[in-house]
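The structures come next, written out as structure tokens.
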Structure P
């Protein structure tokens, strides 16, 4: 199964309220010869879950000790140039978020689907929200970024606003 489609259960760790600052470019994480990305704020750190491989891509986790919320960055080595390729990728990425919540037993799953009307821009965001069996809410905000590589940045937080704040880190991604 391609790395783009593998569920990332790490993302779905339940978290308490996030008090993340706006993303900064001061603390940058670099994947050599691929990209660099900032953090959501002071104390946040990126770590490799699966180091980047030119054939398979890579997966990275950003978290901060004692701070809730998580970011997952998945790097796909393939470039999606056409609208058809981008639409297919967006559908897969959105469905992956939905499936992650289903696997946790979430109900009342809803969200904002990515816009699939051509031309598809370089950055596309969307979100999914679900209720856990214990009654708490899981908020997943994602951004698919189309550059030389294809990136999926997922943010998990207790509120949608907090997930959006974390996901804004995608604006710091540079190739």
Structure Q
């Protein structure tokens, strides 16, 4: 573990940035300032560590995105934070971050059926984007069908919103 000033830790770009965005969309809506204090941060980081990779002049978060957001909300930019430095290829780091996100979502799966559907949709949208843009696939254990089963979403079909077609489009289709 290394202590790093908070202002030197940045949100990554690319595939890891997408995972970070999805993590924030799935996270609860209660502001961190309401449930975490400055004194709790070390304990939080002991149990939910932030993993970073070193860049030239700063560090990028590669895992522990929720912890990073909570700590960033609770501390001042000059405060030092205990982080775990990791190394590896981009694909390995993305797969690890994706694994942590899926595992965390499954462990803390909401009780509400609609909330589980929302989490499922966010995860499938993220995996589609990673596959399309970065050619990174989820392990077979966390494929869409298995995620639905694990989250208990097998009873209803999930439907995506269809865009409405205008009268002109319908007439053109008939011809």
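No lab work stands behind these numbers, since they all come straight from the coordinates. Not measured: the values here are computed from a predicted model. Cβ atoms are built from the backbone, for glycine too; each structure is taken alone.
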Checklist entry - Which structure, out of P, Q, was volume of the Cα convex hull per residue in Å³ calculated from, if the result is 177? => result Q
Checklist entry - Upon calculation of helix-only ellipticity at 222 nm (-39500 (n - 2.57) for each DSSP H run of 4 or more, over all residues; to 500) from the atomic coordinates, which of the structures P, Q produces -15500? => result Q
Checklist entry - Given structures P, Q, which gives the highest value for distance in nm of label points 7 Å out along Cα→Cβ at positions 45 and 133? => result P
Checklist entry - Among the shown structures P, Q, from which was the value 2.5 of distance in nm of label points 7 Å out along Cα→Cβ at positions 69 and 141 calculated? => result Q
Item to check | With mean count of other Cβ atoms within 10 Å over residues 61-68 derived as 23.1, matching label from P, Q | outcome: Q
